[in-house]
Structure I
Amino acid sequence: MPDKHIVKRIMYIFLAALAIFAMVNLFWYQFKYKPYKEKTIKMHLNEDSERPRYILNDNGYVYTVKMPGYLSFESGYLYVVSESHQDSASFVADADGNLTELNIPHVDMFIWPQLFSAAQYRVTAYEETTSSWIIINSNGDYVADDSQSEAEQAKAKKLYEKYIQEIRELLDAAVKLWGNSI
């Protein structure tokens with residue numbers, strides 16, 4: 001027969017692990033899942049997606065919310081694209097990152113709300129045979145991306161200047177639907 005003290009210790013360890021797991025779940029739900037879920041109030045669930053995504057077509061824009069994965073603090077995003085360009089991008093690329101099908105030049109925007117800092121914004125600029133990303137801040141201003149080479153930064157800056165009007169319109173549309181607290 002096992003010693004009563006050992007059984008008690010195992011029970012305390014089990015209860016402590018269960019309490020920690022419950023706290024992590026509560027923290028994730030409150031600070032990661034719930035803020036994303038609140039962004040989906042006017043949206044409908046896309047049943048065809050492998051992960052929960054909510055979609056809304058409104059005022060010429062297509063909005064998507066990809067819900068964060070369970071207990072993931074890194075996954076999930078908000079997305080906005082002009083309705084006229086929602087099917088304009090090809091995501092097939094060759095080994096050099098060049099798209100192998102022609103695109104209609106346009107931009108779309110991904111937004112990653114952050115837990116303890118400002119949201120991150122990335123605009124993808126699609127040219128006919130390539131795509132590049134542009135980092136912006138919540139005001140729509142260009143931000144140099146340190147992970148890009150100088151040539152990539154120069155290209156991103158040039159694309160930013162080319163698409164500034166569309167970028168600001170996407171940002172305004174996102175703020176209109178999701179509010180300033182993205």
Structure II
Amino acid sequence: MVTVGTLSIEDDCLTPERYAYLTYSGPDPWGVFKKITDSLKPFFHISTSSTNNDRLNWDISGDPITFYSLWWVKKKMSGISLAKITIKVQGEVSKTTNMGKFTLQLYGDLYTEFSAPSILLKSAWLLYSYLFYNKARQAYITECQGLIYNFRNEIKKHYNLDVTSVPERGVAFG
């Protein structure tokens with residue numbers, strides 16, 4: 001009987017920084033919730049099963065109303081690699097003026113899982129990574145960075161804020 005071994009690798013998409021942020025202050029800060037919810041599937045080109053709004057908290061007992069929400073998106077990068085992007089929003093909005101603020105936090109991780117018969121796992125992985133995966137991994141990380149920064153730009157456009165430049169595949173960013 002052949003035992004199958006699995007090698008799992010997790011990479012941070014935004015190294016050396018862990019998070020990308022957007023802070024907004026002005027009219028309709030609650031609109032960010034609807035914008036994010038409506039934009040996830042078309043922006044990331046994913047199905048409903050690849051995204052979720054894990055948490056939505058709000059406190060309407062006082063003025064301002066405070067809110068917090070958390071989404072995640074899973075996007076396949078290849079047959080063995082998957083990017084998971086997490087989006088958090090925390091803010092407040094005045095009941096009377098609809099003015100307020102929010103902070104958007106984005107981060108992403110690249111997960112890779114490689115399986116082979118245990119006896120061959122190390123040599124199969126070394127050969128595979130040398131011939132193909134090391135270059136592909138860097139491209140996936142750059143693509144994941146681009147998705148995060150471009151999604152932040154999507155929210156910036158919604159609020160008429162200046163967009164920032166975004167890394168492209170094969171280009172160093174920093």
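Any read-out appearing in this document is the output of simple, stated calculations on the displayed coordinates, not a laboratory observation. In this text, all values refer to a predicted model and were calculated from it rather than measured experimentally. Cβ atoms are built from the backbone, for glycine too; each structure is taken alone.
Here mean count of other Cβ atoms within 10 Å over residues 69-76 was calculated and came to 13.6; which of the structures I, II was it taken from?
Source structure for this number: I.
One of I, II was used to calculate helix-only ellipticity at 222 nm (-39500 (n - 2.57) for each DSSP H run of 4 or more, over all residues; to 500), giving -11000; which? Numbers along the way, then the final one.
On the way: I: -11000; II: -9000.
Structure I accounts for this read-out.
One of I, II was used to compute mean projected area of the Cα convex hull in nm², for residues 61-156 alone, and the answer was 7.3. Which one was it?
Working through the options, I get structure I.
Here Cα Rg over 2.2 N^0.38 Å was calculated and came to 1.35; which of the structures I, II was it taken from?
Matching structure: I.
Out of I, II, which one gives 0.60 for FRET efficiency 1/(1 + (r/R0)^6) of positions 45 and 85 (r between Cβ atoms, R0 = 25 Å, to 0.05) as computed from the coordinates?
I
For which of I, II does distance in nm of label points 7 Å out along Cα→Cβ at positions 21 and 53, calculated from the coordinates, equal 3.2?
Going through each structure in turn, the value belongs to I.
As an exercise: Cα extents along the principal axes in Å, for residues 37-76 alone, calculated from one structure in I, II, equals 41, 15, 11. Which structure is it?
Source structure: II.
Out of I, II, which structure matches 0.98 when Rg/Rh (Cα atoms, Kirkwood Rh), for residues 109-164 alone is calculated?
It traces back to I.
When relative contact order in percent (Cα under 8 Å, 6 or more apart) is compared over structures I, II, which one is greatest?
II
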